[in-house]
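Below, each structure is written out as structure tokens.
Please treat every number below as a calculation from the coordinates, not as lab data. This is a predicted model, so every value here is computed, not measured. Cβ atoms are built from the backbone, for glycine too; each structure is taken alone.
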Structure 1
Amino acid sequence: MLDLKHNIPVDVAAALTQRAFDLLPQTTTALARFGDAVPAFISGYFRTWEPYRPHWNYEDGVVWKGALDLYQVTKDPVFLDYILGEMQTRVLPDGSMPTFHPQEYNIDNVNGGKILFPLYAITGEGRFRTAMDVQFAQLKDHPRTQSGNYWHKQIYPHQVWLDGLFMAQPFQTEYARITQDEALFADTVAQFRFVDHTLQRDNGLYAHGWDESRTERWADKQTGLSQNVWGRAMGWWIGALVDVYEASEGFSPSLRADIADITRRTLEALLKFRSDNGLWYQVVDQGQRDGNYEEASASLMVAYGLMKAARLSIVSETMGRTGVESLKAVCARFVTPSALNGVCGVAGLGNVPYRDGSYAYYLSEKITPNDPKGVGALMWALSEGMRTKDSL
């Protein structure tokens, strides 16, 4: 049975205030350049946000990454103070992580660990370095397919989803760098290569998931692939690629070139399916089909990928400016002072009730204003927008 219990305020202006959260004037000015409502929404969101779940989870990790991304570009202490407050009970002075449950072998649970690296660099606190080892211990024993790719979850045996590349591989690459273990980075690249070879469709986009066993009802009996290209899955994929490339600086140029090549081809394919409004659809390659809609989190993640890939010189500055245009389009269309609208709350494959990966399934999932996957992606994209040349 799916466990989707959470508390998401639909209107942050009406939600109970949990903390003071006052942006510096220069932060407000910088954010407002992407949309008049953006500063009020960001500050209101953090004033009212409660952790998505009490245990270490990927949804909170998406928001934590967004806050740290904004801190690193604005140096506004309000973002860092928020994260450090969250870490008081999640990473203890001895580096233990009482709310992290590695025995679940859920690849999503690795995502939150990405913030440990910038926190250690910023604060120098040893607890964050120790916690990296605690987090990585899950990956030492995490089950894999015969290809060497991590299972998505122990409850989803033999399955690889695009989502999982984002959850685990940037963390693994950062851990490889801090431990100087290039073989670990080579493992990351091998996992990307397999997904690129196996899940890629003729149009250059990727199926949401693959079942090595071919036993799931959603999986094609010959290929093991799911039926459709889900927007946020493509967002997770491109986010994973650019984050891994950035984190792998100093490692083998040929291995990094493989990541750059997959990134470039993915973005070129995605641009072919960008809507006239500068956005991407819930089912990416079926934009004109009845019921399909432009989805905010996917659009933000792809915009983030375009801007970051341009900053890292993987793609042209022109493509980076396209990312800025898409970010601004999302802000104009979906951001109000009290909500980020247009976000698909969740989508997956299998489980109970069964998710069959059909077009109708992806269109059936509830649109959830202020879902953390969308808000986190908004913050990643805003931080890259501020870094992009001539974006403002």
Structure 2
Amino acid sequence: MWTRELVVSAPGKVILHGEHAVVLGKVALAVALDLRTFLRLRPGAEGRLSVSLPGVGVRRSWDTPDLRALRERIAADGDESKSPSVEQLDALREFAGIAAGASAPDSLATLAFLYMCLAISAKYGDVPSVDIVVCSELPTGAGLGSSAAYAVCLAAALLMLCGAISCPLQEGESTARWTEEELTLINSWAFRGEQVIHGNPSGVDNAVGTWGGALRYQAGKITPLKRVPTLRILLTNTKVPRSTKILVAGVKEKILKFPAIMNPVLDSIDAISQECQSVLEAMPANPSAEHYPVLEEFFDINQHHLNVLGVGHPSLDRLCQVTASHSLHSKLTGAGGGGCGITLLPPDTSPLAVEAAKQDLCACGFECWETKIGAPGVTLHCCSSLSAQVLHALAQS
């Protein structure tokens, strides 16, 4: 029986450098974004497991015996190295009343929850009767790792409920984190959840959500950076929809058409990623203003490179122009073609300048958040340590 009320959180992510080049074997740097997803655990009605995701309109509840029978039916064997099979996912859709091919966030979130719950409990024992509520500061579909943050929170919560990992939060503590071995287990199960949602994810998003800080990704290998400073940024969502698949195909077509021109651009992006890694690892935890000029130059150069690759967009050009008028430096993050951009905020940036930039960006129809990168990974919280805003969001269930 679960008797405590606790909250698990995990960060989103942004790509700092290496967009598109990473698809062709170059280095990319992914950093944890201090906009987080929160999952609250609370003792529930005996013999029932409930999940509420008010942000995507999900409120479901199942009897434990029904879940146990479903687990046996889909032959969930609790092996975190195995991908979910088509037959297992079809059976889960049927059980949950989700239409074949449904790809809306509510359907995928429910499917991921059921799969992870049954597969984890197959190895470690039944999930106790709890009410689970999830809320997020991350917008969905913006390339900011919202699904991975959800999967990481689920993995940590379900593994803890089943006793596979410890409950590290001691009485009187506000937050706690798991051991490296436990984080590795959380990450492996979060990746399974990402497979349910995305099919063939890279594993970068869930790794950032698990370990936080910053990660280097190249040719399928993920390496945490040794030391990562916390940097203030302005995150801007242009709200312009884009197709990552089409943008990636466009870059490949350009490289095939102009290899002598485009390959040096990719090499330069790779060099920026590697140089930026060196700079970040040499910076103090709370860098001062003199550490920022080289990072700002990297932003400017890489933004031009990404436009050369053909993944820019007038909305992103406008974002860069607006922030430049306030002496700030920006670049797109992610697939491009719209989507999101990030702006560095050095410590000597006045609050008035930041507010003026935000107002100008919002006047363009964009959405802005003042936040940080280099945030901690998956974390366990006591409820009293959370902000009133987060507690209010978790109460909307």
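Upon calculation of helix-only ellipticity at 222 nm (-39500 (n - 2.57) for each DSSP H run of 4 or more, over all residues; to 500) from the atomic coordinates, which of the structures 1, 2 produces -14000?
2
From 1, 2, which structure was distance in nm of label points 7 Å out along Cα→Cβ at positions 67 and 347 = 4.7 calculated on?
Here the read-out was taken from 2.
Check the numbers for distance in nm of label points 7 Å out along Cα→Cβ at positions 147 and 259 across 1, 2 and tell me which is largest.
Going through 1, 2 one by one, distance in nm of label points 7 Å out along Cα→Cβ at positions 147 and 259 peaks for structure 2.
Say we calculate mean count of other Cβ atoms within 10 Å over residues 291-298 for every structure; which of 1, 2 gives the highest result?
With respect to mean count of other Cβ atoms within 10 Å over residues 291-298, the highest-scoring structure among 1, 2 is 1.
Moving on. Using semi-axes √(5λ) of the Cα gyration tensor in Å as the calculated read-out, with 37, 24, 19 as its value, let me know the right label among 1, 2.
Source structure for this number: 2.
Taking 26 as the value of relative contact order in percent (Cα under 8 Å, 6 or more apart) derived from one of the structures shown (1, 2), identify that structure.
Value 26 for relative contact order in percent (Cα under 8 Å, 6 or more apart) corresponds to 2 out of 1, 2.
1.07 is what came out when Cα Rg over 2.2 N^0.38 Å, for residues 83-250 alone was calculated for one structure; which of 1, 2 is it?
1
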